[in-house]
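Just below sit the structures, each encoded as structure tokens.
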Structure I
Amino acid sequence: MNFNTKSYPLDWIAGIEWDNIQETLKSGGDITKKCYASYDDWEDDCGHSEIDEAQYQLETILNDYFEFEKLPYSAVRWIEEVKIQKVSLDE
């Protein structure tokens, strides 16, 4: 069974960031080195409330995805961005 993103209503910011993260994972890159849906990256295009919503959406889909795929990551909303950190799966 594959992870189904159709049940997650991602806005355009979260969708772009989701695609970027998926590309990084596929290419073997380190998704913990960047921040995602940050105010700095998006505030020229939209307001903070829209970015906040995208951050919430991104954090939700990422954590569900990491759990589904049993990947050792956790997405966390920080003050102005979403970061991904490595976690232990031994819990």
Structure II
Amino acid sequence: MNARGEGVEDAVGWAWEYNPDAEWVVGGMKDTDRCAVEVIGSALADLAAQGLGPDGLLDDDPEPHRLRTYSVETMLVWYQVIPHRKRVYLNRVNL
């Protein structure tokens, strides 16, 4: 995994971003939680660059732009993968 900040593209152009912005998605969170969200965003973008998601191939999804969830321990991340933009958008995080 390549841990990178918001909007930083990898070698093939994929990146992750907050939607609509960081304040909306992770505003008020502790720094450790924000860092964890950034690691998750990087990991999801790395998977998407390979045509994968946590649940398998992105090509097999009948609703490719749907809102998805990914959970780790007590954190639930709501996100979208938009292949034609080469972006993973993090929309909401619940702790």
From which structure (I, II) was helix-only ellipticity at 222 nm (-39500 (n - 2.57) for each DSSP H run of 4 or more, over all residues; to 500) calculated, if the value obtained is -8000?
II
Ranked by FRET efficiency 1/(1 + (r/R0)^6) of positions 34 and 66 (r between Cβ atoms, R0 = 30 Å, to 0.05), which of I, II sits at the highest value?
I
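Since every read-out is calculated from the coordinates, none of them should be taken as a lab result. From a predicted model like this one, the values you see are computed outputs, not experimental measurements. Cβ atoms are built from the backbone, for glycine too; each structure is taken alone.
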